[in-house]
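Please find the structures below.
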Structure 1
Amino acid sequence: MNNLQSRGHLLTEQINPHSQNLDSLSPLEIVDLFNQEDNQTIKAIAQARIPLAKTIEVTASAFRQGGRLFYVGAGTSGRLGVLDAAECPPTFCTPPELVQGILAGGAAALIRSSEALEDRPEDGAKAIAKHQITDLDVVIGITAGGTTPFVHGALQAAKSQGATTIAISCVSAEQVPIDADVDIRLLVGAEILAGSTRLKAGTVTKMALNIISTGAMVRYGKVYGNRMIDVAVTNDKLHDRALRIIGDLTELNRQQAQELLEKSQKKVKLALLMHWTGLDAAAGEALLNQNERGLRSIVEGHQSNL
């Protein structure tokens, strides 16, 4: 422990001058202070718009070539990656292998802190090898303070395999350089509770992951307008949403939408294609499988060929 380096200079570890009397504030004053400080997350996202857009494009391109997206992190950062990955299959009907979260400590670390495991870069490298990451894949390392050895080990191993590497952190490049193809810096400033990066850093990271995964899925053709046309119809809520999407986009009544959904085996995108082109389910499925474009382009292309 004698060689333990001080991290006090990092932006995520500094003392927030606006919350030095935090323990003396009323509940309402605490809420107001959080609201004030959380405004920094919006500014941070705006300042990172270019690398975020680049990440969307390289991720969508990877998907089109058969690649996958991996989030790698420890603690809060890693849990946020796992959360975003878990939301992709129900939202976009993607296979669970397409977007995956790698968390230091594995599944057990989701519910019980295992922060000590983040100190081993070799474990990050082993995780990359375990998932057989290749040059087709995109690996996003998430580390609020920028120094997490597990993440650095994973990024280095992924880069050695030719994968596209992306870093997300909440400290400046001057404080912590990170070797990655795309470098996303989300500078939200010192936390209200000093060093507690589950707060602003966690919030802005979740915002960034929302943008990346949703944007990549849009570019990958999983959306029509602003509708999740590849939604997985797995419960009553999603069944209702599927019917409303079909009804809104086609002007069919609910019963007609239900009949169309049944003919398409509960595949909303296929149902819409069948309605707009007159194709049956088999022909529509074949057309979708032959194209990597979005539904709008597929429909327009089909109609122009008639």
Structure 2
Amino acid sequence: MPRLSLFLPGLRRSVDVTPADPALGRLLARADWQPAAHSLPQRLLETSGFTAAGDLPIAALCAMHDLDLDTPDAAWCRADPVHLRADPRLVLLLAPKPGEVSAAAASAKLEALRQHLPEYEWRMGKSAERWYVRAPELRPTSPHGTAWVNGRSVTPFVSREPAARPWRLLFNDAQMVLHAVETAATDQADGAPPLNALWLWGSGDVARAAARAPFCVGNDVLLAGAARAAGGRWTAALRCEEVLAEVRQRDVVLMVDAPWGAALPEVPVLSLETFIRDWLPSLWRALGRDGFEQLALLGETDSGMLLPAGRWRFWRRASPLTVADLHAIPDAP
């Protein structure tokens, strides 16, 4: 029986269980929930057709979409440009906002990296804020990208294990190159800090894809890359009625927001607010009709399932779940 798997990044258990919207609160309250055994990116890869185990191949799958690769290559690592701000107590990582980095500035800095660190292959993705380096020796790396580390001290996220020595060397070498490039005036929008470092993350082996991959909908680069690597279909955006038509024929994955970055920067991202306003009423009415019998809900800490009969559980008025920060790190330093 086909199902719609709805990914809700930022959905987690919270002491504040009052939802921002009554319709979302009703959806969460009437579904059946259980704690998730795996992280949200692991479940995304599993739902998209992969066996997700060990270090997740976030970079390799993002590169599938961003670099238009034919097969996933675990040697690729995300090398996203950032600003490091040092003070006597710590070193803060500040990530550029979407649209702050120009393609010209990114190309200039990547060319400098190619000239000074030619042993690596350097590429820019479909967004000027997403860069890649092909460096097999960097594994393992952090699974947390710049959006998760933004505003934090980088020290707790830098491994001191002997196996991470190549990572630390390239991290330091890239800082030296970027400091020397005289493009700070054109790096970003006025007032934005210059790009003086790279955050290297997301390396992992690509596990085997299942024989049948779902149809994936959502403007997220990891979702797009996973669909491409699994041989499935992906589109950045569809109307709700088009998604419901697809669910009658096959499993569909729908991603709200874009926690790993917009796959196509020029296409609007389906925000939670837009989903609640424009999608949720139609999904609620359609459940139980025309072959749409299962709505799977996947959040950061829990997974839920809403079947047609669940809509009539009027006595369920609250859920211990709420949608908060997409990039929160549990027990973060």
Structure 3
Amino acid sequence: MICSRNSVVRSARLTAGVLLVAAVLGGCAGVAPQSELLSENWPADLPQRAELTKVPFFPQQDFQCGPAALATSMASFNVKVTPEQLTDEVYLPARKGTFQVEMLASPRRHGLVSYQLAPSYEDLLREVASGTPVVVLQNLDADWHYAVVIGYDAADKKMLLRSGFEERLEMPFFVLEYTWQNAAHWAMVTVPPDRIPVTATEASYVAAIVAMARVGEPRAVQTAYKTFLQRWPDNLTASIGLANSYYALGQLSEAEAILRRAAERHPESDAVMNNLAQALSDDGRDDEALSLIQRAVEIDGAYAQIARQTLTIIEQRRAKR
């Protein structure tokens, strides 16, 4: 996505244009339906006003709105980064911009969980009200632009953003939606591993942690899985992921304990049996491991091929010991 130095100027011009369209239409329902719905039926449990005044501000350089917005989001949780440091990770010189996949990937290497929000204005507001700034992708008069939502005022129907060279840009609710919906309402947050976004769902957030686990530091991954399991204790993927994080650090007894609890909750999971058998065998307990892995093979489930490979390894180890 290309961000230009003139994005704020274009934002002001676009605001005027959208205001004119709304006036012609007699309202903003046709231009920004989610804003209209919120105006008519504001959620009772959502504060009327919020502003995250301590969110840092990084004025963007030309074409660098992605690194600037990402640094703003990450530094809000005490990650010591600057847009310049993130440029090599997310900015694509040939395209003069940053794409969403890079925006989501970079925080994981810095110990944060990056999470893409549902395309919901209410979800965006709830995250801000909870203390989490939200990165949004806008289309400003044919220019793509990343900004960070840091506040809102329901009475005045205004949003507050860190955007371009503006530390506190005010924008009408429906203008933000109009520019945001052209980017398919794409938005993301970055959070520490001991924090869960208030709008996160079980399936989507465990997927975010799994993505972090591929590149993240094992102890940060452990914290993310532990925090997740406090809210969703029956989640099989998170249980296996947490056990794997301990296994990666050579902490076999901790991995075993987690896998045994998972086996109690999910007695037919061949994945749990396979991993538990592997951990037991690595700990020199091949007889226990053999019984488990044989059961995993008998289930003939999604991990059947892996279970058969593990069975061969355990049998070979057992014969040598």
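Values in this text are rule-based calculations from the coordinates and carry no lab data. Since the model is a prediction, treat every value here as computed from it, not as a measurement. Cβ atoms are built from the backbone, for glycine too; each structure is taken alone.
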If relative contact order in percent (Cα under 8 Å, 6 or more apart) computes to 35, which of 1, 2, 3 did it come from? 2
Top of 1, 2, 3 by distance in nm of label points 7 Å out along Cα→Cβ at positions 113 and 241, largest first: 2
